[in-house]
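Multiple structures follow.
Values quoted throughout were computed directly from the atomic coordinates according to the rules given, and no laboratory measurement underlies them. Everything numeric here is computed off the predicted structure, so don't read it as measured data. Cβ atoms are built from the backbone, for glycine too; each structure is taken alone.
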Structure 1
Amino acid sequence: MPELPEVETTRRGIAEYVEGHRVDAMRVRQRRFRVPVPDGLEQRIEGECFGTLQRRAKYLLLPIAGGHLLWHLGMSGSLRLTQADEPLRKHDHIDLDLSSGWQLRYHDPRRFGFVDFIEGNPLEDTRLASLGPEPLSAAFTAELLAAKAKGKRVAIKSFIMDNAVVVGVGNIYANEALFMAGIDPRKPAGQVSEASLTLLVMAIKDVLTAAIAQGGTTLRDFVSGQNTPGYFAQQLRVYGRGGEPCIRCECRLEQVVIGQRATVFCPQCQR
């Protein structure tokens, strides 16, 4: 699933070729997604120009026609730049021909993603209004995390993956950040010390920053907006390495399920 680093990588990859450019044509070959493509969307945006692309959590916001396209990549989606004559692949569902000479193409085998149109302030949309702070922003602090964790019995891994607490800390990055901070992912959030939460906030920021710099993590079918894979998978310390020796202490990494998600940790380094 494309997570925050993958979505941010996509935004950065397509921005230069989309911002300030006109939509000359939009073709929708499949309208049935998690949220159906709105009727008349093609006519609404054709001839209009995009403003500055934004990201909120795992959503892309593309200003156009007095509103915003709200785009979510779902489980398997990708937005990439193509030439208009590039042959269609199976599951290439939407094309936007741009005045930049490029085509923005949406590919989504599982169709769990969507594109919708929002009028007015997009941050007031119900899908965005209840989200927690961006993890790389100044608003995400150890003090904030401690206040939200107080009295919580939920496992710390599930806690930091809750978008109402902080957005964009998906399964891969939660595993990695908890390892970096030396915290057992099973530990109740309310029992994690403030000192450990300080380390965790720094680890979340570090791991997401590194993942963005490497273009995200390609584990299955993610490619960036410029059709390049992410390379952060080469830096994974624990995720996907259950049963292997810890890179720090050589203790065997354990794998358990927390919140229905695979969780790998070192029983020696993470307490």
Structure 2
Amino acid sequence: MQIVILPTAEDVAEYGTQLFIRQLTEKPQSVLGLATGSTPLALYRLLISACQQQEVSFAKAKTFNLDEYLGLSADHPQSYRYFMQQHLFDAIDILPANTAVPDGCAADPVAACQQFEQQIADAGGIDLQLLGLGRNGHIGFNEPSSGLRSRTRIKTLTPATIADNARFFAPGEYQPHLSITMGIGTILDARKVLLLATGANKAGAVKAMIEGPLTASCPASALQLHQQAVVVLDEAAAAELADIEFYRHIERENQALLKRLSGR
């Protein structure tokens, strides 16, 4: 696990944007795993700007989103399909047919989960998976107690996650308590993983993910098993790490090595 600690949330978004641009430059037909929530928004805005300035293209790329609320149609303002259209897809040059989000209104949601897994496999697997981090350590909608080898499935949301997301729903509006989510095993199959976490409210989950044991009680700790996982944090999110100076030292050494290898 590579740990990158940067001064601000804006720096985190910029770092993540450059990783996506590099991925698409090296492999224009990349398969990208995408996330929703507040953390990726700044990164998506930067990617839109880069695409509009022709610094990057999604024309040959395919995307798979982590999750979707069960019971919300694609045109519901709180669905994750709607979120992605509003905040990324409609503003870049990606083909609509190349964007996949779990179907929250599938007639047979169990079968839809299996089909989603097959779609990923048929695309050749995910090259770069973007993740946010829940305050309870969830990734996607893999809540605490999720199996570390789990695949795309229906998942019950915890009361804490429901409460965190209640602000997006109007008073009295139906708020789903179930979701379809990529499993932890599905996420770990990605060739590269990029997790972004910002803000003091994520500091406890960050510490559990990086310095705690590998455990289903902190689903994000499964990233300790991934050989190409990059965790990018702002100072506030990194504040509770016990070995923060060591992580800074490692990253400085890594960057120095890369410069020597590239002859700069």
Structure 3
Amino acid sequence: MREFEPFEPFEPSEPSGSSELSGRTALVTGAGRGIGEAVARLLAERGAQVVAVDRDADGIAALEASPPAGAGRITVRTVDITDRVAVDALVDEAERTVGPLDILVNVAGVLRPGPVVELTDQDWADTFAVNTTGVFQLCRAAARGMSARRTGSIVTVGSNAAGVPRAGLAAYAASKAAATLFTKCLGLELARSGVRCNVVSPGSTDTPIQRQLWTGPDSRDRVVDGDLASYRVGIPLGRLAEPVDIAEAVGFLVSDRARHITMHDLYVDGGAALHA
């Protein structure tokens, strides 16, 4: 029987509160609020130098005004990620002034809810411009340098709606499904270069986008308990996610603790998708 040499033991970095991302540069979109803000703060707390991007100047200014504790620092930029020229310039500037990008996290997203027969062409175009084309443009710009350096990690924040049909969310779900498969295809193309590409798919999370869907004082309970009229199951764990729950998943995937994970779609939804 052939004898195999054992793998060298792998000592994982310490998680939260450590400096496991020290010396790395991260770019996070949609960082002005919600999940994006939580991701930017968590990566900086773990030592990364973070370029936090949002088209909302007020939101991004608030992030800069209250930087997180930790070894990393946050540099903010107001950029519209639907603008290809602005995206290319952003990545170029970040790499020249902050450092070569080791991490890209695509969080920026918009929601245009409504039945398909009531969606306008502009609703559809706006949704895909941010949720899908924006992801493509950021990934393309960042992947060039990562591939050449043969290292890097890209995480796209998708949605469990990309895998489970949701009434009134057709444009959003379709755009997230496209971004999810795009990220996996990119991961396949970049695997030989050592660049990992993964997806984190949240379910209902207590963010401004989630509250945009609420219509009354019982809306939170209806999300958790489910809604038979809209063919929606509830959340088995019995709670809405908080932005930090999603940020923790991102923090794991961009770290060396996930060094052998790529093209993976990690659902962080309390079981709401029933692993569909």
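Suppose you compute Rg and Dmax of the Cα atoms in Å for every structure in 1, 2, 3: which one lands on 19.8, 60?
The read-out comes from structure 1.
Could you tell me which structure in 1, 2, 3 was used to calculate mean count of other Cβ atoms within 10 Å over residues 49-56 as 14.4?
Working through the options, I get structure 2.
Please compute distance in nm of label points 7 Å out along Cα→Cβ at positions 81 and 145 for structures 1, 2, 3 and give me the label with the greatest value.
Across 1, 2, 3, distance in nm of label points 7 Å out along Cα→Cβ at positions 81 and 145 peaks for 1.
6.4 is what came out when mean projected area of the Cα convex hull in nm², for residues 113-192 alone was calculated for one structure; which of 1, 2, 3 is it?
Derived from 1, not from the others.
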